[in-house]
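**Student:** The following blocks contain the structures, represented as C-alpha cells.
Coordinate-derived values only; no laboratory data. If you're wondering where the values come from, they're calculated on a predicted model, not measured in any experiment.
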Structure I
Amino acid sequence: MINKITIIGVGLIGGSLAKAIKENNLAKVVFGYGRDQARLEEAKKSNIIDELSTNIQEAVDNANIIVIATPVGIFQNIFNEIKSLISDDVIITDVGSTKTNIVNIAQNALGEKSSCFVPAHPIAGKERSGFEASDANLFNGKKVIITPLENSEPEKIKLIEDIWRSVGAEVDFMNPASHDELLGMTSHLPHMLAFSLVNYLVDQNPTASIYAAGGFKDFSRIASGDPIMWRDICLQNQDQIIRHLKGYQATLDDLVNALDDENSEKLEALFATAKKTRDSWVG
C-alpha cells in the first residue's frame with residue numbers, strides 16, 4: 001500500500017480519483033491540496049480526502065505520488081512551486097486533457113526531475129464540476145491514456161498504470177502529439193460544437209429552449225462543462241482544435257450544398273453513413 005498520495009485540485013476528477021483510491025485501499029493517506037480551506041474541509045467531511053492543507057509544502061512533503069488535477073492553465077505555476085520541494089523518488093502525474101504543452105512545461109520547469117513525471121489522461125467526466133459530483137466508479141471501464149516522457153522511469157510508469165487499473169480503468173499508451181490529435185477530435189471538437197450550438201440558439205431566439213426536446217438536450221449537455229477548464233484546454237491544444245473545426249466546417253459545407261441542390265440521394269447517404277457508424281459504436 002502506498003503511504004501518501006496528494007491530490008492537487010479536489011474537483012470532479014481529483015475528487016473521484018481520491019474516492020476510488022480510498023475505496024480500493026490503495027493508500028494509507030489521501031491528502032488534498034487547494035487554495036480554499038473551507039472547500040477542502042467540506043471534502044474531508046464528505047470522506048473524499050483524509051487530510052488537507054492550503055500549504056503546498058505540507059501537501060507534497062513525504063508524498064509518494066502527487067496527482068495534479070487542476071485546470072491545465074495553472075500547471076506551470078504548480079511545477080514551479082513544487083520543484084524545490086520534491087525528492088527524486090516521488091512520482092508526479094496528472095489528469096489533464098492536453099499533453100504536448102504539459103510535457104513541454106514539465107520538462108522546462110522540472111529539468112532533470114521531469115523523469116518523475118508520468119502524464120496521464122482519464123477519458124471520463126461529467127458535465128457537472130466540483131467534488132460534490134465526484135464518483136468512485138467514474139473510471140470503471142473508461143480509457144486512461146498514459147503519455148510517458150522519454151526519460152520517465154519505467155517503474156514509475158508501471159505504478160501509475162497499476163493505480164489506474166486498480167480503480168477500474170483500461171490503460172492505453174501513446175505519445176503526447178497523438179493524444180492531442182485524437183482528443184482534439186473526439187472530445188475537444190464536440191465540446192466546441194456544444195458551446196457554439198447553445199450560443200447560436202440564444203442569439204437567434206432566447207426563448208427557443210423551452211421547445212427543445214431530447215435531441216437538443218443530448219447534444220448540448222456537455223456545454224455545461226467548466227468554462228475555465230475548457231478555456232485552458234482550447235489554449236493548450238489550439239492547433240488541433242482549429243484543424244478539426246475547419247474539417248468539420250467542410251462537412252457542414254457539403255451538407256449546405258446538398259440542401260441547396262435538393263440532392264436527396266446525397267442527404268440520405270450522409271445520414272445513412274453516420275447512422276451505420278454510430279450504431280456500430282454503441283452496439
Structure II
Amino acid sequence: MAKAFFRFLRGELNGYYITAYNSMLNNATQRIKEFLVERKQEQFNLSNMREEDLKGLGKFAGVFFPRMRLEESISSVRFSESHIVDGEEYSERGLYNAEHEVFHYEHTSQDPSLPDINTLATDNLRSSLVGNETIQGYISENEKDVLDENGKVKASKVMAEPPESGGYSEFYGNQFLFLSEGEATYSELAPSLFIELFKVMQYVRYNGVSLESLCNFINLICPDGLILIQSIEVASDNSHYIVYYRYNPDVTTVQYKAQRISLFENIVKTKFKQIEMSEVI
C-alpha cells in the first residue's frame with residue numbers, strides 16, 4: 001500500500017520523496033534538539049537566550065510576557081529634561097530614542113558652523129520640531145489606525161496630494177515625533193525588562209510580600225533612583241502601609257522609563273495589596 005504511490009512517479013523523483021519521508025521526523029524535531037543542546041551552555045541573560053525561549057520559560061514559570069497599555073503612542077511628542085553642558089542649557093538639542101525612551105543630545109556646543117540637529121534625525125532618533133524639511137505627503141483626517149506597532153506612519157495612509165475635501169495633516173517623515181491623538185495603544189514589554197520581571201516575581205514567590213520585597217522590586221525595575229522612596233507610614237486603619245515615593249525624570253542612565261513606570265504600578269497593584277503607593281509631586 002505504501003509503495004503503490006511511487007509506482008506512478010518518475011524514477012528520479014522516487015529518491016526525493018523517499019529521502020523527504022525518511023528525514024521528516026528529524027526536520028520536525030530539529031528545533032527541539034537545538035533547544036536541548038543550547039540548554040547545556042545557556043545562562044539567564046539576553047546574550048545567551050533567544051527571545052522565544054525567554055517567553056516560553058516565563059510561561060512555564062507562570063510569568064507571562066505582558067503587553068503594556070500606553071496612553072500615547074511611542075512616537076508622540078515628548079518634552080526633554082534639562083540638559084546643561086558647561087553652564088549652557090541644551091535641552092532643545094535632544095533627539096528622542098523611541099525604542100529606549102530616552103533623549104540623545106547632539107551638538108552641545110556654541111559652534112555656529114554645526115548643522116541643524118534635524119539632519120541627524122532618523123526613524124529611531126526622532127526630532128520634535130520640523131524645520132525647513134520638504135513635505136513627503138498628506139494624511140487625511142478620516143484615516144484611522146495610522147501608526148504601526150513601532151510608532152511609524154503606515155505608507156498606505158500617506159497620500160501624494162491633499163484630499164479634495166476635509167482636513168489633513170502634512171507628513172514630513174518618520175524621523176519626527178507626532179502629536180498624540182489621545183488613543184490608548186499597546187506595546188510589548190522589552191525583553192530586558194522581562195528578565196527583571198522574572199527575577200522580581202520569583203523573589204516575591206520565595207520570600208513573600210514584604211517591604212523588603214518591595215525595595216528589591218524597585219531596585220530591579222526602577223534602578224539608579226528612577227523611583228525614590230521618601231517615607232513609609234502605617235495607615236490610620238492599621239491594616240496597610242502607605243509608601244510615599246518620587247519619580248525622578250532626570251535619570252539618564254535608565255532606558256524604557258515609561259514601560260518601567262507602568263510595570264511598577266501594575267506589580268504593586270497586583271502583588272503588594274497591603275501597600276498603598278502615593279506619589280509625591
Structure III
Amino acid sequence: MPELPEVETVTRGLTPVMEGFVVDHVIQRRPNLRFPFPENFVGRMAGRRINQLTRRAKYILGYLDDGQVLLVHLGMSGRMTIFDDPAVGVPAPAKHDHVDFVMQGGAVVRFTDPRRFGVITLIATDEVATHKMLAGIGPEPLGNSFNAAVLAAGIARRASPIKTVLLDQRLVAGLGNIYVCEALFRSGIAPDRLAKDLKQDEIERLYREIRLVLEDAIAAGGSSLKDHRQANGELGYFQHSFRVYGREGESCTADGCESVVGRIVQAGRSTFFCPTCQK
C-alpha cells in the first residue's frame with residue numbers, strides 16, 4: 001500500500017496540472033472501486049475548479065470551488081498518471097484505467113487501480129475533520145503539531161510493541177510498514193520493545209528519525225516495490241536506500257556490524273530489523 005511519502009509525491013506531482021485548474025469533464029469507466037462512485041459523480045465534477053490540492057495521511061484531497069472535496073485513496077495498487085504532452089497524446093485506456101480527469105489546462109489525469117481497493121468520492125468541506133475515513137487520524141508527522149512530546153504522550157501507556165503502536169493512524173498519520181521499520185532501525189530501537197518502556201532520549205531520537213526517513217523518501221520520489229509510480233509515470237527510488245526493509249538474511253548496513261537483517265511477524269505484518277544494532 002502506498003504510504004505517506006508515495007502519496008505526498010503523487011500529490012506534489014499532480015498540483016501543477018490540477019490545482020487552480022477547471023475540470024472540463026470526467027470519464028468514468030466502471031460504477032465502483034472499493035465503494036460505488038458518488039451519485040452523478042461525472043456531472044458533479046464537470047466545470048469545477050480545484051482551488052487546492054493537498055494530502056491528509058494517505059488521502060489526496062481536492063478542494064473544489066463549490067464546497068465539495070474530491071477525496072482519493074490509492075488503495076493497494078492505485079496510481080494517478082499525468083498525460084500532458086500533445087506530441088505523445090493520451091493512450092487508449094487499458095483494462096484497469098478506471099477514471100480520467102480531463103482538465104481545461106490540457107492535462108489528462110488517469111486513475112489506474114488493478115486491485116480496485118482505491119477510493120474516489122466527494123464529501124463536503126465541513127466533513128473533512130469528521131468523515132468516517134478521516135476522523136480520528138493523528139497529527140501529520142511532518143507538521144508542526146507532531147513533536148517528541150506528542151509522541152511521548154501517545155505511547156506513554158501503550159503496553160504493545162513500538163512497531164505496532166507506530167502503525168496506529170490515531171497516534172500519527174500516514175506511517176506504514178516500510179518507514180516504521182526504517183525509522184526504528186535508524187533509531188536503534190528494537191521493534192518488539194514495549195512502547196511504554198522507551199526512554200526520553202530514545203523517543204526524541206525516534207521522532208527525529210521518523211521525520212528524516214519520510215523526508216528522504218519524499219526527496220527520492222517514494223518507494224516503488226510493485227505498483228507505485230510518480231504522477232509523471234517514473235519510479236520512486238527510495239527502495240534502493242532501504243537499510244532493513246525487505247533485506248532478510250542480508251548483511252546489516254551499519255558500519256562495523258556483522259549481523260544479518262532478521263524478520264519477525266507482528267500483527268500480521270513483516271518486521272525487518274538488525275538484532276545487534278536495535279536494542
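**Student:** Using the calculated result -9000 for helix-only ellipticity at 222 nm (-39500 (n - 2.57) for each DSSP H run of 4 or more, over all residues; to 500), pick out the matching structure from I, II, III.
**Tutor:** It must be structure II, since only it matches.
**Student:** Once volume of the Cα convex hull per residue in Å³ is calculated for every structure in I, II, III, which label goes with the largest value?
**Tutor:** Largest value of volume of the Cα convex hull per residue in Å³: II.
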